[in-house]
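Only the coordinates and a few stated rules stand behind these numbers; no lab work does. Values in this document were obtained by computation on a predicted structure and should not be read as measured data. Cβ atoms are built from the backbone, for glycine too; each structure is taken alone.
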Structure 1
Amino acid sequence: MIYLLLDETPSEYLSLKGENFKYLVKVRRHSLGDKIRFRSKTNIDFLYQYEIISVENRILELKQVSSQNKNVTARKKLHIGWCIIDMKSIEKVLASLSEIGVSKISFIHCDRSQNNFKLDFKRFNRILQNSMQQSGRSTYIEFDSYENIQHFMQEFPQTKIFDFTNKTLDAYSALETILIGCEGGFSPKEKHFLASKDVFGLDTPMVLRSESAVLAVASKILL
């Protein structure tokens, strides 16, 4: 754990109990004199460091020893347009995408997306919080959604398309916005609409699942 996210803005002294006490003392094995870092959900830019001054009656007392405005983000920005797939598959890779450094994900209702999938951005952010505490990242992935590929491409006309092609990602390593299809790829109608756009692929003979492709492309660009 790099830091712990708190609901409140830290003051000179902190008193932690309940789940935070259990996690820091029982799980992380912190004790008197240890220093722990915190960020606040209301002002996440600041990194605070506290020293444990008391561990009694299942209450952890801490005193602030330092604070600094410290943003931890990826060196490059990557915006992914992602045709909607099963929510469980999305949730499995969100933490990894956060750690890799993806800045934004636009979820798109594509022709081969199943309409019964409902986006829950609040749940996504809870997943991100756990990941951020472990990786040290201080910014959330930004989420939004589009009703179809056409609307997304109108908003981001310079988007590069991930699909089957002989052109590899190396030729577009500086790109900032990519579009990745859902299971089964783009429909013939969508392929026709995207025919004039720049298309790239990865140097592999294997067919990737949508979530595997998102992870692979993000890693290739950002790491």
Structure 2
Amino acid sequence: MLPVFKADTSCFLLVDPTPGIESWLERHGMPCVCLGGTYNHRLPRVGSEGNEAVVLAAAELLACGHRRIVYPVRDQYGVQMAEVFHRELRRHGLEWALAQCAPCWRGEAPNAVALYERLFAEPEPPTAFITLGILNLLPLITWLGHRGLRVPEDVSIIHLLGDPLLASIHPPLTRYTASPQAVRRAVTAMVIKVAAAGRSFDAEKMIPMRRHAGRSVAPARISRRAQPFPIVV
């Protein structure tokens, strides 16, 4: 049987690979390094230290009086941090289900709408979100704006990971990001190791994230209900 893919390459660098791509690479033993992604594999990987950052973000929101904090998970990205986040909430006596505080949604941004509709229809709607990556952040702030909910007056947000789009978002977000220089050095070192070995192996390098102050966090108050979505005829 002919191979599905063949290339004369010492090492592939994959940026935010999907779960399917990760599984295919692992199954075929491709020499590669994954930058981001789900990390649900035994391939060489480099990323930001999310477990520590999600705990620090949760602690900040809890100190501001927030008790309904949501950490949405899209397509398994950051799912490894969900239990860490849930455990931090339980440590403060907040016992609601993991599916409520770290709900999952899949696919394109419109699929997040049903999730937010459900969350804000609850008797105690969310007052804060911790978002991992721009694909979790943009659907949320768009949805909030359509329904007349303001950041941070109605909903606080702490964002994890950097992205050029963050520079155009108002208000400026409080966020945790890893040093780009440290990430580049770690990726380069990992690629060299994989290329020298001529194969992939189970290795991980996580870069600590640093807090950058913004204006997206405020003390919790009773959330007003989201306004109906405007219908354009």
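Tell me which of 1, 2 gives 9.8 when you compute mean projected area of the Cα convex hull in nm², for residues 47-158 alone.
Numbers: 1: 9.8; 2: 6.5.
So the calculation was done on 1.
Could you figure out which one of 1, 2 the value 0.95 for FRET efficiency 1/(1 + (r/R0)^6) of positions 151 and 199 (r between Cβ atoms, R0 = 35 Å, to 0.05) was computed from? It would help to have the intermediate numbers written out before the result.
Working: 1: 0.95; 2: 0.15.
That value comes from structure 1.
Starting from the value -7500: which structure in 1, 2 was helix-only ellipticity at 222 nm (-39500 (n - 2.57) for each DSSP H run of 4 or more, over all residues; to 500) calculated from?
On the way: 1: -7500; 2: -10000.
Answer for the origin of the read-out: 1.
Computing relative contact order in percent (Cα under 8 Å, 6 or more apart) gives 20 for which of 1, 2? Mind dumping the intermediate values first?
Working: 1: 20; 2: 26.
Source structure for this number: 1.
Can you spot which of 1, 2 the value 42, 17, 15 was calculated from, given it is semi-axes √(5λ) of the Cα gyration tensor in Å?
Values: 1: 42, 17, 15; 2: 35, 19, 16.
Derived from 1, not from the others.
Comparing FRET efficiency 1/(1 + (r/R0)^6) of positions 15 and 55 (r between Cβ atoms, R0 = 30 Å, to 0.05) across 1, 2, which is largest?
Numbers: 1: 1.00; 2: 0.70.
Looking at the calculated values, the largest one is 1.
Quick check on the output: 21.0 is mean count of other Cβ atoms within 10 Å over residues 95-102, derived from one of 1, 2. Which one produced it? List each step's numbers first, then the result.
On the way: 1: 21.0; 2: 14.8.
That value comes from structure 1.
Assuming 13.9 is mean count of other Cβ atoms within 10 Å over residues 71-78 as calculated from a single structure, say which of 1, 2 it is. Let's see the in-between values first.
Values: 1: 13.9; 2: 22.1.
Traced to structure 1.
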